[in-house]
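Pasting the structures here.
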Structure 1
Amino acid sequence: MFVWFIAVSTTAVALVFGSPNLDYRLVMLGSVLPLVEGFFGGAWLLHSVFFNAVLLFGVMLVARGRRLTQRRWLAVPIGTFCHLVLDGSWTNAGVFWWPFTSLGSLGADAVPEFEHLPGVLILEVVGLLVGWWAWRRFALSDRPVRRILLTEGRLLAVRRP
């Protein structure tokens with residue numbers, strides 16, 4: 001379920017923030033980072049608002065006084081927050097609101113992305129369609145534009161009408 005998270009997160013962030021200088025590669029990384037928990041048997045910290053808020057605060061604290069570094073690395077928590085929205089994590093209050101609801105709820109349930117196989121396949125198709133639309137919208141068929149995305153993480157056509 002990579003395409004759904006990568007395509008929809010990147011497209012949504014590009015359209016909402018409209019920043020040609022955000023590193024969209026890091027948004028993509030953040031959007032799939034919580035999937036790692038699937039290898040550990042369930043939804044853990046990466047599926048909680050608390051961890052994502054700590055990650056956001058950590059980026060701001062570690063890069064304090066270095067605005068460009070903050071701007072670059074803020075893309076990771078933005079991506080992880082997008083993941084929480086796109087995978088329906090809020091439906092599991094024990095994990096989503098950890099540690100405010102229950103300390104024992106981590107790892108008890110399956111990762112939401114892998115619970116409903118037919119739905120996952122439909123979301124992947126939707127992700128492909130969104131990715132195809134974004135490819136055209138952000139002019140990624142142009143080799144120089146695509147190269148800048150791959151090497152610098154920037155989408156040059158973000159502000160284009």
Structure 2
Amino acid sequence: MKRDHGGSIRLDRLDLKILAALQTAGRMTNLELAETVSLSATPCLQRVKRMEAAGYIRGYGAQLDIDRLCSNIVVFTEVTLNNHRREDFLRFERGIQDIPHILNCFLVTGGYDYLAQFIARDILDYQNAVESLLDRDLGVEKYFSYVTIKQVKRSPGYPLGMLVPDTNG
């Protein structure tokens with residue numbers, strides 16, 4: 001693990017192995033993690049602490065099986081704004097931050113502006129959430145909804161080996 005010119009940490013192969021292990025099993029002990037990545041415990045813990053301090057690890061949490069907890073629907077919603085000035089995008093992005101129904105939202109290219117992932121108890125709850133969003137007057141011109149039938153793949157984390165260039169370190 002080295003610092004780059006901007007002061008942030010450059011990750012090496014061991015760091016990526018640590019991150020990959022933590023994102024799939026975040027409750028493992030430091031000793032288990034060290035054994036998984038073939039490193040002794042103290043340097044492993046030092047690497048984890050440095051990556052936490054640098055912001056590469058945002059936190060730890062449980063992966064819940066929401067379908068076992070409650071009945072729900074997931075809806076992907078295309079959102080198009082009335083205007084496309086910088087302040088219009090910022091107003092929309094700030095305005096959705098406290099809407100618990102929106103799990104994720106992405107600014108996209110193409111025929112609409114945002115793709116939002118909603119979760120709701122049922123279709124009526126989703127419609128109420130969308131109406132509440134529209135009532136906030138965030139500049140939404142139109143939206144299209146896609147109700148999911150089932151989730152056919154759930155990723156335990158990011159494919160770091162594919163995404164992060166090999167640092168040979």
Structure 3
Amino acid sequence: MKFEFVPMNLEYAKQIKTWKYKGFVKNIYVEPYFNSLDEKTGRMKGPEGCEGYAALNQDKLVGLFEYYFRGKIIEIGLALKPDFVGKGYGAKLVKQGIDFGIDKFNYKGEYIKLNVNIENKPAISVYKKVGFKEVKKEKDSIEMRKYIYFKGKIRLFVLFI
């Protein structure tokens with residue numbers, strides 16, 4: 001599956017708001033998009049002012065990818081439409097979303113970071129599959145990092161024990 005990433009808009013935010021999941025995650029937090037809508041430009045910001053992008057496949061909304069800027073590090077958040085969960089699309093969304101963010105924001109940081117609920121075993125498995133490593137465990141979340149290397153540099157992954 002090939003994803004196209006387009007800026008979040010009101011139509012996509014309304015669709016994502018209807019997504020319902022089984023398990024401990026029930027829905028996606030999209031209220032900040034509605035609250036930040038600029039009526040003149042249609043621009044929206046996500047939670048904590050993140051840059052949100054709809055992930056499309058064949059012009060249909062299939063995911064959400066968010067980029068949070070934490071100093072010189074990008075932290076990501078993402079969601080796959082419930083109809084596609086468990087069908088092998090998660091790793092592709094993560095890889096393509098990271099590549100898009102690196103290009104879009106001309107990112108030169110050492111790693112990409114995310115936090116995931118400690119009980120979200122399927123997501124943790126996907127993140128590990130694409131090269132994320134656990135860095136820190138909290139009571140209910142795990143911080144994970146994927147070290148990135150740019151064109152012309154040796155690809156090397158740092159492992160955390």
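Values quoted throughout were computed directly from the atomic coordinates according to the rules given, and no laboratory measurement underlies them. Source: prediction; values computed, not measured. Cβ atoms are built from the backbone, for glycine too; each structure is taken alone.
See the values below:
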| quantity | calculated |
| --- | --- |
| Ranking 1, 2, 3 by relative contact order in percent (Cα under 8 Å, 6 or more apart), the structure that comes out highest | 1 |
| Of the structures 1, 2, 3, the one that -18000 was derived from, the read-out being helix-only ellipticity at 222 nm (-39500 (n - 2.57) for each DSSP H run of 4 or more, over all residues; to 500) | 1 |
| Identity of the structure behind 4.5 (criterion: distance in nm of label points 7 Å out along Cα→Cβ at positions 34 and 98, calculated), options 1, 2, 3 | 2 |
| Among 1, 2, 3, which structure scores highest (criterion: distance in nm of label points 7 Å out along Cα→Cβ at positions 18 and 82) | 2 |
